[in-house]
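Taken together, the values in this text are just the output of simple stated rules run on the coordinates, not laboratory data. A quick note: this is a predicted structure, and the numbers were derived from the prediction, not measured. Cβ atoms are built from the backbone, for glycine too; each structure is taken alone.
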Structure P
Amino acid sequence: MSESSSPVQVRTANSPSGTPSIWASLREAVMGPSQDFTEGSISRAIVLLAVPMVLEMCMESLFGVVDVFWVSRLGADAVATVGLTETALTLIFVVALGLSMGATALVARRIGEKDERAAGLVAVQAIIIGLVVSGTTAIFGYFFAPNLLHIMGGSDSVVKLGSGYTRMVLSGSATIFLLFLINAVFRGAGDAAIAMRVLWIANIVNICLNPCLIFGIGPFPRLGVTGSAVGTTIGRGVGVLLQLWVLGSGRGRLRVHASQVRVDLLVMWRLIRLSLNAIFQYMVQMASWIGVVRIIASFGSGATAAYTVTIKIIIFAILPSWGMSNAAATLVGQNLGAGKPERAETSVWRTSLYNTFFLGGIGLLFFALAPQIVSLFSSDPAVLPLAINGLRLLSCGNISYAYGMVITAAFNGAGDTATPTALNLLCFWLCQIPLAWTLAFHTGLGPNGVYAAVVVSDSLLAVLGILLFRRGKWKQVKV
């Protein structure tokens, strides 16, 4: 019986057949595996891909944490500058994420086909598109940073203090785009460990430079809040230079040759076509999130604060689930490219099962210990009960969310970005927002009605996603 159809066996030590132990697999995942993900153990492939992807995401979120940690020493206006700029950056992140999804799908498919040169050509087109988009953003940001802060609601003091910060962040947006895009190329090629290490180094540079440039430590100039933007941009820039070196030197699975550094309109169009759906997909999610926040805000600052606390707890807890979902996307793309659609499908069901075990356990923990967990973040009597109810209600949807996020990633990894986009439109815009409004204002549930609507819409997404995935049309998508 093959691995793809056999029961999962957990080993704590090397077996006589030479199967690595769990700890050996974890070690290899961080160091960078040499395994062909279209062959061998699917369970092991999930571990080798998911572990570094989880750590990569933790490193990406660390940029914002470091910025706020040091900038908070400069006062409320400085913190407001960071918050408003990050809100404006949401659109950039949406575009970068959409382009990244297209890059991962195309590179994974070419790697599965054993066509490394074609994968390298995709990487070059992704970099070119990133430079064009970020160049436009940089020009806009340089000239209109103060106007942007005004539009976002910044006071005159915030605009005066923070324009340099916003201008620097937007002018250096190429580092954001390229860091996202090239790491997506690495993930598609199965080099998740390289993507992780790139962000380790970028964060180390950022952590060291931020306080030096903000407060003028040693030979560094005292730049205030702008110093945080300079440090972060330099940190990301160092990461990008490392990425380009790895691509050019062949230190990973994928090498870009000098002859491939050119515009290929056909490959570029394929990448753009895939990415446009993915970008819209993320925009739908972002817009629905804004709608949910707007409804919650109608019940006062206590309800808004409770929602903020609840979402921060949830997001932190599900980082491993995102890693597993990205692993599923890579496995689907590579195995479809290798002509093994059944292995691709088995990878998705196996990943969904692992994700269900993980998020189901987290859900039980959150439901039982909600008061203790929430109290770590707030003791405000106007916030505490609302946040506890919110955490418990959202935890009831963890099982459906576990399947939904993996199935969505699988569609994207197959190059079928249209299906999850349509599902998001139906479940979030046509179901979640109207249902949240109805339950919140017309049933007496208030904020709890909004949380219930989120659970219902996530469950609908999971059920419809599973049904469409089982039909198997994603296996015939050509990219």
Structure Q
Amino acid sequence: MVNPTDWVKVSPLDNTEMGKLRAASSAEIVTMIERARQAQASWNQVGFTARGSILRQAARELESDSLELISVVRAETGKPSRLAQGELTAAIEMAEMMASYGRFASGSLFPSGVPGRQIRVERAPHGVAALVVSFNTPLPNYAWKVFPALMAGNAAILKPSPHTPYSASRFVEALHRAGVPTDVLQLAQGGAETAQALITGEVDLVSFTGGYDAGKSVSEVTAGSLKKVILELGGSNPLIIFPDADIAKAVATTLESAYSNAGQRCAAGSRVLVAEQAYEEFRTEFLHQTQTWTWGVNEEDSVSTLIDRQSAEKYESYLQQCIEEGAQVHRVGRGESDNEEAPALVQPALVEGLGATTELGLREIFAPATRLFRFSSEEEAIQVANASSYGLTAAVWTSDMNRAERVVGALHAGVVSINGPTHGAEINIPFGGMKNSGNGTRDAGVAAIDEYSQVRTISTFFQA
């Protein structure tokens, strides 16, 4: 039983209270699902084209609210406004891309061996979708789930992270102004208990973005219901640097992969595998380039805060464990050594000397740290890269395209780049992982429509 629970949202920028919020109760979740169920049928009858027009208006509403949305995201997450702006742009683009789907073919005709029979295949909505998202990139996280769910004809209940309640409420308000009925898109504020009530409720689809343990729990509690489940989970993503790579560019890209958004990315580059011949050059260049990186709470800083004090404490505990295991932890970048007003602020780190296949060497960090390892052969690099239980993203750096293709073909990752970063998803490209990084489903791209809908086959028999 979920009891109404108040919590205080604190900004990681200065530890000030942004406001008090109340979690939705179990009874309220039941009512929300019932309202969504009643509204979904009429929303589906609106049709793809009309729903597309509403989504285009939603894009305009989000754009008109850009200054407020960026300000709220910065206050909630601590990230610089330029990152929040980029994320808002990505959310708007997702709305526009999904809206255009209304003008594309959404079905097909199949031949039949039966005389007088015509077969068509079309997409139908699941019904009511429960959308549970993470805090790290809130606006794109909402957009990647809400827009395809609505476009496919579902009603949706969005459950944001308790760390980002205000950006979620403003996002939903913008869509309501655009014409999405209030019962078709609802907002359920709260934490894990609220998510549990929603996921185990009478919904038809669950879409979850978060950590592996929570994703596994979602899979377990929904297993007996046979409802559709979409899981986008964590990653411990390798960058493999061969001797013939452009080392300066590889380092610059590694820094972005590891430290941007304070490392709070499922696609962060948290394991750097460098060929023995290039290791010292890479390490020297890495430490040199980090001198231009700043960490702090100012808009111009390269790395801002983690989401809260507890995340900062977890990060520091991890680095201490690495030291106790004999690793060398290099604090990098320039910033304030102590900021009592921002207890979620931490200094980025480079970790050397861990065993490449140990638990500390493979763990997802979700903070601004990356680990440096050596390898002596292509085969060893592949083996170490695949040693993680995750399989979300990876990157291979080399000027030998034959080798690049060999290595890419052997990597267990859902998204791989050659001479690029481990992060940087685009709205038109399917995104998701293998192994413990997901269950084979994909976010983003037109393929997302396939996840939020189901195939229906209809036969027409013409009389002779």
Structure R
Amino acid sequence: MDTSEPTTTHLIFVRHGQSFYNRDGAGVAEDSGLTELGWQQAHLVADWLGRNFTADALLSSSLRRAIQTADVIGQQIGLQPEIWPGLDESRLPYWTEFPTAADAPLAGWDRPWQPDATNAPMYTRFRQQLRETMAALMERYLGRTVILVAHGGTIGTIVRSLFGGHQMPIFTENGGVTHLVWQEGRWRLISHNERAHLGDPSLPALTPWAEPGPIRTIVEQFGRAAAAYPLEPEPIVAAQLRDLVAMAGARPTDHLLDVGTGAGAVALAFAAQVARVTAVDIAPAMLERAELARVEHGAGNVDIRWADAAALPYAAGTFDLVTGRDLLCYFGELGPLFEGFRRVLRPDGKLLLDEVVGSEDPVKRATHQALEMQRDPAIARLHCESEIKRALEQAGFRLEQVELYQVAQNAQTWLAASPLTAEERGRLLEMLGDSIEEDAAGLHIRREKNGDLTFAVRRLRLLARPMSG
């Protein structure tokens, strides 16, 4: 689509992806983030926009569900979202002020209703907000192409106000696109609530996980397993998180990036210690889980975002702290990952990791890795302590604190968050039992009196800083 004419202004409105409030209703905080479906919708509309428009600007309302959607779009089209609170949804039920005519479908034909402060005070205030926003927008972006991520009420009210049909509700679905054009002194409605990109089988679904590969494997694995992840960490994990927070020495002004946030346990553990937390993951199901945990904790300073850990979409020197827990095993090569961490850290920043590690004995580590991969096929490689340290140093980090510790693990608990079938779990438990005698995996596996299998997991907790120069 050619959008290069200087006298033509294209406004492409996108309704955000499905939020918790959209799906679950008033029982959820209104300013809630996206569901798993909402993240999928955000990626599909982002891909479609990238293939059909060359945008000059990307704007978003200030509400969480719109910002999350805009962030995904921005990563696809290479634009940083600009927050415009004037695009926010009304918090008042203005639609109750619209006139009705029971049993008279054509009563409003050619009898336009004009809202004012007397007959529609809520709607009038909302319209004034949007008129001021549109005026500022057109002054700044006349002759440009702008993508605006907003809300159903916002989009419907702008369309009604431009075309003079105030008594008609206009519905826009999650992920729907409305295209308005200002040209030759007239507004034109090119399309409204375009949604073919969300489900038309004739269109390629070019989401990051569409093609077979590591990202798709991770997304599918955690799509099956997400519901089993607790919103509150188990006591032993909570203790590990407290130790990680203590090691960090975080400041109240710090901005933290939690990579591979999963269900958000690390992000929420740090939320009370820092000014802001950006928590990213690649699996939509886990992002939904993390958002649910954030809502339950009331952690308003935690921002849940989609991002690929291997290609972080943040400028150099953005963060004071970068954290990762049980992340490294999903990467075969650690060098590029650590280089990305160093890039987004400020020169005086800190990297904190808390990871399961394998034995320094390559045979034992390979056996341990095979067991882990049976439980979680998205795992790429189990790294040992020396390998992690070496990769950090080669990426330009200086190790400051290193703690190697062991955690007693019950095999049934270990399998709790895995989507394996009962038969698959049985085979894996049998593999664990078979490795007891020779300690083939280096896990010191033992069978307890009650028949349960337990083993000792090695974990590495460390703090590193970027080397100067």
Exercise for the section: Assign the value 6.5, calculated as distance in nm of label points 7 Å out along Cα→Cβ at positions 38 and 406, to the correct structure from P, Q, R. Expected result: Q
Problem - Entry that produces 22.5, 70 once Rg and Dmax of the Cα atoms in Å is calculated, selected from P, Q, R - result: P
